[in-house]
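S.K.: The structures considered in this document are given below.
What follows draws every value from the coordinates through simple rules; no lab data is involved. Since this is a predicted model, take the numbers as computed values, not measurements. Cβ atoms are built from the backbone, for glycine too; each structure is taken alone.
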Structure 1
């Protein structure tokens, strides 16, 4: 049986990491624990299941197997080990993912580390150094400090929240880049500088700076608020290899630490809104960096809580963003409330005008999402005209269909009651309208069917989960297996020592089959007995196969003596089969 290489040369570096060190890291790190920091895992048999973080889906097809320490998605085919998972989720190199997991596992890689820094390390170091220069500029800028004071920030809060300032015409980012021996095009690529005439200037010149951190608390981007005239008023760093607006939530690095204790997240529209909640004692407030809450951000939140309070701006754009975010949250079966900073335009203004405790009071008055839908519909449609009323009810009908599909039946009842009360239309008429053109096929819970599996699946399950059975399984006559996938699986893994590496090289169809095996076959109470039973069934199948061959020979034989011998062999096989 050929052995794998004892060393691995890490891409993008001169380091050579011994294979056993990499395996030690993977062994010490709990893949379920790591993945659960990004998605909400549910135990299913010997595996864990979740909505795939790599493609859009509403039915979970993403599986993690703790025994094999691998993940696989039946939908998009994404698969790999814990190192690859971190690579894909964070958009970093193998070396960067390995070093991060090594720190988690308490494994020292300093002896194997090359003298050069990784691209990611250069990126975060540049942002950290540039940010510190921006903080120093804030201290010197009367205009920037006055702006923050006007919004109610104390000097202590300015320091705690890491505000900075970029003067007009600033070239700080390029200067810091040169100090770190970075090329100018690297500073541009990292999103900190841009061309202005014949020179490079800071992208955020003339703006107040808010540091944006990744989930580990490292600065990977900036948000900038223009202090003078011009557009756009607010500007985020562009997407880079290490920063994605869709995947990043402002203040999430701190909020996630307490989310499970607090029990909910507050999702807002801007940095200052999230900071206002933080200043008012709500530690789980976060802000989106796009128009609404993205699927990637929802999956991230779901790993910590399925309870969300949406609190976007109190205008039509805010309403639309709330509706879009609500639609996606319901698809992922969240519990959602809506808070509105009425009569103010956003939570930050409410906090500035009403002071401490005002945002907490607003959250206490949060309404159910179905009540919010009835009021949002009234903003967009005129119920005073027949056409407007029909448009209003049609708008709600689409939501009712979505709610019914995801099981929000009690919320539908509440919505019908509220609409009936506000329109004076009887509840039964509203319900009939909502249910018109609906399919008569009412979903019913499928009866539980006993899972059926053959010798191939049973042996594959043992092979994958119990290392001590692997040699004994490979000694069996696996050619008699009826399942083509099982035969192909054992053919591929029989010559490779590392089962995880073998699985990684398999085609998607084979990986799908493996994870179906892991899900369908129930864990045996007595693995030894389970193996013996499967071995006996395999031997019986072997005898039957031999019996078929002899019967074929009997039909073909023209020699009487040969027939007699074959008949005796047939009787002997029948006795053996019957004796089993």
Structure 2
């Protein structure tokens, strides 16, 4: 609203000069008024930016936190439905679009509606209504063309951003797979593929920049038409004494103020539509509900005791085939339990139910005679140390990776966990020891070192149940034996479950089950099973022959 005052003051000043009526007192009054208006605008703009931009930043933080918190609460079914790239886009681009509605959208609305209307009213009342109507005739064209051309440019920049994301993905894949690329001699082919991505990025950006370059000339043409109409008709009104020169100058200043609101109308529609579509997509994600629910009055005491696993049958969501049936066993606290079988037999599915990744099954799983569904999730899950075959390592130091699940773990605890995992000596040989950066996905470590680091990370928790899901497959037999002996010695009063392809990993288990097609086909100790005809005995003999052949090499 203060914007409409300076043109009026300048017009009055010009009229005073033309009429030889400008005195020192009037000049001081005009300059003081302009100064006060400038100070007022500065103060208002400060609060405007602080509260509007600040509130939009708080909104962005609130939605982003809500969304990421929602991601951490969702189950495996959710992540099977949505790709990681899509979730990343929702958590970045979509939230930014919503934030822009609350920030630049509000400011654009104020500019296009409040500023536009107030300026037109000032032009009509302070200058001349007929001149106002003639001058603003070309300006709606600016809003229309801004809207049309803005949509085209928006699509072009979306394409450019998509191509840029594509080249980012390509770069990431090439860096993560650099060992494979070099091993297979595919450097030239990978560079050629990268070059093709670069060309697509350049092509998309050239189109976006070409369309963007059309915007300013069109804008200048329409604004020029408004100024031409003003000068011709305004000059005529001045000659005929309908308006003064000062009023004409004020009027031209008002047109300058009015240009941005006309721009803003077209821009406002784009911002609102983009933000609305993004908000709908975010709400769709937030409306998803995890099938893993907390009990109404959950048990908050950490589980400790025997495990009783009795699953009558289980099917994966959207599947009609039984993944598990009649899987029943018990594990006494302090015992080692082995699960073996062919790939796809159902071993990992057994673990997924124990880890509460799926709850929709017939039967029950109990720890200390309490159904695992009755435990509070934040109490139950931290009591399990799960080590998958392919562990996720974070781009930080070895020390921080080991104590990830227990941030307050002492140096002694970390080193002890590494010792049990037979990794301590390897770490000391590295240039920076425990402060060595592992790189993205642990790219600087070998496969065996990654697995042992993941085992150390689980051991530092001293969990009630330790699950090794084929997590010794990348270490040699001697290292495997060292680790298992140390684990058994450390965990005399806690449960250990070992899923393995190599039978040497479960030889010392108190009980072993053989799983095939989601069923238990054999069970017993290692000694019992190798004396029975079946998969276990055949596999053990075959692996013994393989070890002997490797020993001869």
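S.K.: Given that Cα extents along the principal axes in Å, derived from a single structure, equals 111, 75, 42, which label among 1, 2 identifies that structure?
M.R.: Working: 1: 111, 75, 42; 2: 118, 60, 50.
Answer for the origin of the read-out: 1.
S.K.: Additional query: Comparing distance in nm of label points 7 Å out along Cα→Cβ at positions 86 and 534 across 1, 2, which structure shows the greatest value?
M.R.: Looking at the calculated values, the largest one is 2.
S.K.: To continue, here is another question. Thinking only about mean count of other Cβ atoms within 10 Å over residues 22-29, which of 1, 2 has the largest value?
M.R.: Across 1, 2, mean count of other Cβ atoms within 10 Å over residues 22-29 peaks for 1.
S.K.: In addition: One of 1, 2 was used to calculate relative contact order in percent (Cα under 8 Å, 6 or more apart), giving 15; which?
M.R.: Only one of 1, 2 returns 15 for relative contact order in percent (Cα under 8 Å, 6 or more apart), namely 2.
S.K.: Check the numbers for Cα Rg over 2.2 N^0.38 Å, for residues 214-325 alone across 1, 2 and tell me which is largest.
M.R.: Largest value of Cα Rg over 2.2 N^0.38 Å, for residues 214-325 alone: 2.
S.K.: The value 12.5 for mean count of other Cβ atoms within 10 Å over residues 46-53 was derived from one model only; which of 1, 2 is it?
M.R.: Structure of origin is 2.
S.K.: To test your reading of the models, identify which of 1, 2 gives -15500 for helix-only ellipticity at 222 nm (-39500 (n - 2.57) for each DSSP H run of 4 or more, over all residues; to 500) when calculated.
M.R.: 1
S.K.: Okay, next question. Using the calculated result 32.4, 106 for Rg and Dmax of the Cα atoms in Å, for residues 110-333 alone, pick out the matching structure from 1, 2. Walk me through the intermediate numbers first.
M.R.: Values: 1: 18.2, 58; 2: 32.4, 106.
It must be structure 2, since only it matches.
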